[in-house]
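There are structures below to look over.
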Structure 1
Amino acid sequence: MTEMNEENEICETCPLKGSCPDQGSEEAVTCMADEIDGIKHKIIVASGKGGVGKSTVSVNLARALQLEGYKVGILDADITGPNIPKLLGIEDQGLVQGADGIKPADAGGIKVASMALVLSRQDSPVVWRGPMKMAAIKQFIQDVTWGGLDYLIIDLPPGTSDEPLSVAQLIPDLSGAIIVTTPQEVALLDTRKAVNMVRAMKLPVIGIIENMAGLACPHCHQRIDIFQSGGGERMAEEMNVRFLGSIPIDPRICSLGDAGQTFVEGEAPAADSFRLIVERLENILR
């Protein structure tokens, strides 16, 4: 199927097509929508490369903040590879156009907007160029009825391309960026680029989270550093950014994510580590 045919298929089946902005426009605009202005903290979660668990961090960060009593939403800005609905178990929901705007999906009290909730099929590829992805992000920002949130978590795709720039241009007063990495050097190389991208966009780097930081052997309970250890903390020190903490490998994180559940509510070293990270984040934003 050609790119244009795929675009037409998505547009024709999209329930939001009646309010869709001009997808061909490349103009960078600043969105001052009241819905976004009323959100206290707007945090982007980024990574230099894929496969580091960035989306898993995003959904568990949102859930942990919700459990603390905050009103939370997630904007899935990974237009071509949206995973947030899968991780939250809301793949059967959709976005609905209402009189006041687009109503977000509900994940146990967390408001969610994602391209995955618009596609007619879960396996439909989004074969779009940059301007079309920017138009979709713009619509999620200014047309979704987010309400008075305390936190909006914005899950970016990996890398340093269109989507991070779009979010930085369209959302006023971003609180900053959390950058997710794993300990091995190939991930840290790209994480350094992500830190410099955030700085180039003149946004605060809230801190670094090191994911997949060691595995506790289920038999002898000794720590196994599968991807080395401590690389994220050393890199944070070298680049003069905060190190928020490490999350150990836990097979339950994978199984819970596949089942559309978060792990932060559980009693395990990974959950304990993540709750400490969230506590540090709250103190920083205060």
Structure 2
Amino acid sequence: MGESLLSVRNVTKSFGEIEALSSVSLDIFEGEIIGLVGSNGAGKTTLLRLLSGVYRPSSGSITLGSGSPISESRQYLGVVPESTGLYSRLTAWENIRYHSRLYGVSDEEAWKRTSFFASHLGMSDSLGRHTKGFSRGMRQKTALLRALAHAPRVLLLDEPTAGLDVTSARTVRKLVEDLGSQGGTVVYSTHQLAEAEQVCNRIVIIHNGEVRADGTPQELMERTGTNRLEDAYVSLTHDQARIRTEDSKPLSSWAKWWRGIFTPNVPAEVSEDE
């Protein structure tokens, strides 16, 4: 097992009265491809946003391997959110270069890394195109290149293949597998068990804001006496998943009134899926 890069200790995250995560603890080690799996609303995105420093824990702590707080992780992490957040008026390379400059990376170094990974993703001929006309798959690939340009030690991916066609999804998975074979560290959030089993060497199951299991696919199957990861998952998450989604926040009085007019049968304190 490699060096510990991130340490999560007894982390709870609440939004008002809603507890999105409850007493989560885990360590992320160098060279691991970790599949963060769970149903919609399980808490995966909340955990990723805590790991990236976007959110602060309500209680508990998240530290880098050095013991430094996660707030000092600027160049430590590469993040690909489910919504890519590209600037449509810029080309793919301009998006990447702008991001890299924020990290203090020279254009020469950013271009070198971008060119290398773009060849793996089949994006070399599209780096000079404006992203406004990009397909979802091309936007996702650009976001991956952007996240890798500053040479992060940990790559955080939130549903990286959601909505992609078969070819694009396969290309993204292949890149993650290549990163793993080269000693890279990736946290790969997905609700696709087959995808997690194919790509990841460690599975962390999140259910209703709790870590239900943590181990290799084989270890989880042995623990549950099953022959498939899907059966192991069902065994470990047999209780009903909560309805509310990750990052559900208390609604303002105005929002409650507005929702009451148009969706009178939906409880005001429960947010819809993003």
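Values quoted throughout were computed directly from the atomic coordinates according to the rules given, and no laboratory measurement underlies them. The structure presented is a predicted model; accordingly, all values stated were derived computationally and were not measured. Cβ atoms are built from the backbone, for glycine too; each structure is taken alone.
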If you rank structures 1, 2 by distance in nm of label points 7 Å out along Cα→Cβ at positions 169 and 233, the highest one is 1
For structures 1, 2, calculate mean count of other Cβ atoms within 10 Å over residues 89-96 and state which one comes out highest.
-> 2
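With mean projected area of the Cα convex hull in nm² coming out at 15.8, pick the structure among 1, 2 it was computed from.
Computed on structure 2.
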Ranked by distance in nm of label points 7 Å out along Cα→Cβ at positions 113 and 185, which of 1, 2 sits at the highest value?
-> 1
